[in-house]
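I've put the structures underneath this note.
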Structure 1
Amino acid sequence: MTRADIEFEILRIFREEFEIDHPGMDDHLREKHNFDSIDAIELLVAIETFLGSELTHPEKKQAMDIRTIRHICDYVEALAKKRDVFTEG
């Protein structure tokens, strides 16, 4: 998968799962879109599905600092690289 694939999938998740259309990549999710802890858990489950593997406890803890879609994409990209499923392009 590429960074473009990651961004496409994250935006799809926000559109379909959270009914947030066209969020800005740097929107603060909690402030602008009322994204709460339940939403964060649902997002982590969707990320696990996208990556095809369960997140470790430390990986889930790392997600606690995420505030924007750009941060989410960076997070997923790092996970994809760690799992060796990321490709440049």
Structure 2
Amino acid sequence: MVLAIEYVNALFTVFLVVMLIRILLSWLPAAPAGRVGSALYRFFHESTEWYLRPFRRVIPGIGMFDLSPVVALLALYVVNAVVVRAMEAF
């Protein structure tokens, strides 16, 4: 069971890192023009958009600032803690 808990925690951590990279890439004025840069940009965008989209529908932007990724990261952290604690209880 300990291995399963570590695996689930690792999955959440990887997705958290991907989300953080996506947030950092959103500060770029445009997608990178190179082949590799463009592919990485698309990967991070497409792999996180499904998760961010519901938060964007609920949380409106404040001027130029989009606070939905911050709320999404907090929600991901809370869900990770709840799932890991529930797995530890069994």
Please compute distance in nm of label points 7 Å out along Cα→Cβ at positions 27 and 75 for structures 1, 2 and give me the label with the greatest value. 2
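Quick check for you: by relative contact order in percent (Cα under 8 Å, 6 or more apart), which of 1, 2 is greatest? Let's see the in-between values first.
Values: 1: 50; 2: 36.
Largest one: structure 1.
Out of 1, 2, which has the highest value for distance in nm of label points 7 Å out along Cα→Cβ at positions 19 and 59? Spell out each step's value before the answer.
On the way: 1: 3.1; 2: 0.9.
For this comparison of distance in nm of label points 7 Å out along Cα→Cβ at positions 19 and 59, the top structure is 1.
Work out which structure the value -27500 belongs to, where helix-only ellipticity at 222 nm (-39500 (n - 2.57) for each DSSP H run of 4 or more, over all residues; to 500) was derived from one of 1, 2. Let's see the in-between values first.
On the way: 1: -19000; 2: -27500.
Considering all the candidates, the number was obtained from 2.
For the read-out log10 I(q)/I(0) by the Debye sum over Cα atoms at q = 0.13, 0.18, 0.20, 0.22 Å⁻¹, a value of -0.38, -0.75, -0.94, -1.15 was computed from one structure; give its label from 1, 2. Each step should come with its number before you reach the end.
Numbers: 1: -0.38, -0.75, -0.94, -1.15; 2: -0.53, -0.86, -0.98, -1.09.
Computed on structure 1.
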Between 1, 2, which one scores greatest on distance in nm of label points 7 Å out along Cα→Cβ at positions 3 and 35? 2
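None of the figures in this text is laboratory data; all of them are computed from the coordinates on show. All figures in this text were calculated on a predicted structure; none of them were measured in a lab. Cβ atoms are built from the backbone, for glycine too; each structure is taken alone.
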